[in-house]
Structure 1
Amino acid sequence: MVTPLISPFGDTRQTAAIGRTARLELAFERRRGRTVLAHSYAEPPFRAARTFDLEGAAYAILVCAGPGVFGGDALTASVHVGRGARVVLASQAALQAHPSALPTDAPALLRHSYIVEDAGELHCQWDPLIPFARARVDQRFDIQVAASGRVYWSDALIAGRVSRGEAWQFISLAHDLSLRIGGRLAYLERYAIAPADRLIDRAWIGGGCTHFATSVTCHPDVTRETVEQLQTRLGAATEVAAGIDLVEPSLSVARIMTANGASFGALRASYREWTLATIFRRPELRGRK
């Protein structure tokens, strides 16, 4: 059993930090055949999640009630999925990262931790992060899964307010995604983007794309055959560069890149539906906002 990331302390922030420094804590348990929210704590701009029953799973839309994040903000979220619990999480909308007021401003810090216990299952489909011109962001996602746990994860990035001609004008973006299975590091994705230092739209970097997504699936039914089926579907998409790899048995990683927002959103949604139907065999977990 993994120790939950639940703090015993209440709100200890100074008044000036409210809205700039905040934490969110959610803990889910399986009770009488259903998953319930057993513990929640939220500091503004987070809101405590309201959960809905989704065929025995707990479905919650996480809300960040502010206008977005600014330089110097520090937002921390921890989610604990208990033994046998099934949880589906989504964001309310894209997260906007606003310009830093001064060149010396610290980046907005986003720290997310997830624990999935034995026979637990976590699905996360996040709307994109959109860093505005002169924004600084440092985000880290740490996912710890028990050996018999299951995960579907998808995060996304848009190069900026593309429709306003603002692509790749942010100052910096640091990204770190780690997945540990049974205490072993199974996947690590880490990069830092500083558009002023290099041409992001070169081939083998951005390649002219402005919308990017990573989807990670951890499930016993992730096999070479299922990955090949999903690759065939991805390869049939138009206006999109996409591919999927079998990192190891039971673990796949898919990437989607495009300059077309509509195609991007449609393919992300379709890929999730395909995965739910062919691997998890739970198409009803798609949920709706």
Structure 2
Amino acid sequence: MWSLILLPLLAFLIGVIAAMLGIGGGVFLVPSLILLPWYALDPATASGTSLAAIVFISLSSTFRYRKQKRIDYLLGFAFATTTIPGAFFGSYVKSIVETWILGLIFAFFLIFVSIRMFIGKRGEESKGGDSANKRGKKKRRIIDSYGKIFTYSVNLWAVPLLGFAGGFSSGLLGIGGGSVLVPAMNMVLGIPIHVAVATSMFIMIFTSTSGTLTNIWLNQIRFDYALLLAIGMIFGAQFGAHYAAKVSARNLRRIFATVLLIASIRMILKFTYIMP
């Protein structure tokens, strides 16, 4: 019973972190559901359960970021057109991949994310700058509720490919896709990090929902776990999104990067049968 009580508390903490960083939280949630002995889900069910809970964190975060006026809806809908089929495809691939392979894929993905969190720069300014007149770019301008102006330009040619990659990783690994979308939007498309985080959470509504529908069909969701996780994530996301613009995430990212690295190494040992 106490293990079920722990789920909403765990989800609350993950929700705070996820909303602040613009990720769905699956990079923390899936390893927890796999490695904690009182849950010990197989990777496919853990990722499916995680993705179902991410539907709620994306809705909750988007509600808060909508009030902050930091969501680029046009870009979000453009991404959604390819993240949705990507999520369906990723969820299907997950159903035909052996458990140990999926576990190793996710472990190495965690290593990548942890390295990015260690060395990644979350700059406030767009690299696109004033180059909107360049071929293939569209100029965007957003004024948030704090009066801050974000001006940037987007490489439209890259949106479909990046959107599909984010959706595929979401469906395959049970994450929201933000771990791919946020750095892609910031570093590849030149979108300011605060806009990228908010827009990523909006995109996740479509990505996580489409992936969850596929997981329901594949019977790869623990609905009791997903419901308890959703409760914690809804409130955690509100808190995280509210303070995203006020609290620096630098030290937090490094702490969580360490946790992710430890979790990924533990998963590699588990699925290569070096450790039980």
Structure 3
Amino acid sequence: MTWYQALILGVVQGASEFLPISSSAHLVLVPWLLGWQLEAHPFFLFSVSVHWGTLAAVVAIFRSDLLRFGRAALQALVHRNLLETPEATLGWLLVLASLPGALGGIVLGGVVEQAFTNPPAVAGLLLGTAGLLALGERSRSIRAANPGEFRVLESLRTQDALLIGLAQAVALLPGISRSGATISAGLFRGLDRVDAVRFSFLMSVPIIFGAGLVALTDLAGGPGAAEFLPSLAIGFLSAGIVGFFAIRWLIRTLAGSTFWGFAAYCAALGAAGLLVSLIRG
């Protein structure tokens, strides 16, 4: 992988990780459409590892929430009352929501890695992301007729966290947007857009950290690890910088916008990917 390929992929990752358009799909489709010949296993590890760049962006923006919920959860554990305060409850729900994705990564790791080598399948899954976003936005629109039906983030319960966590597990497949699936699940459970996005971003921290740690360990133990470090550093930095501004932009624009545009984009990109696949045979 050249430095400019790492830079482009890092920018793509940073721009698309937290927008509900599937960063993994873009990391698969961009090299494929550009005709880059990248080794499958190192590219997969790069794709997972560079997520740490966007993880740094999330931590930078939501550090106060992460510290508050984490501190409250630990204090509740010491006091042997996990639901001691609303902050402690939310902290443990974030942990609970991360478990399905962690289990899915262990059980389906090989399947997920193999999916990264199948661009047409990824394009098809993007159509699924478009459907999820449309259904989530439709659910929110129905509740908007009676704003009192919206729930605040602190009202989430175990079943809500598990449902959103299952959505994150499904999004291990490239083409299913992690943020799109989890935000849509939050909308289904009655959250408004802002709180659905907030929970989605916060719950991304454990799963991205764990997946990145596994990938980096695998890279470190493989041949030519030192030669791969410059590309990884470029990807990490570009993903982190672009991801920081992408999150800020999304949060600022949520109040006056919908997810219909993102749904249309995913549908168009997925259809284009399938068309290119048919043309190329």
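Quick look at the values:
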quantity	calculated
Label whose coordinates, when P(r) over Cα pairs in 10 Å bins from 0, in percent, for residues 58-161 alone is calculated, return 15, 42, 28, 13, 2 (choices 1, 2, 3)	1
Test item: helix-only ellipticity at 222 nm (-39500 (n - 2.57) for each DSSP H run of 4 or more, over all residues; to 500) calculated as -27000, pick one of 1, 2, 3	3
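Values quoted throughout were computed directly from the atomic coordinates according to the rules given, and no laboratory measurement underlies them. Everything quoted here is computed from the prediction, not taken from an experiment.
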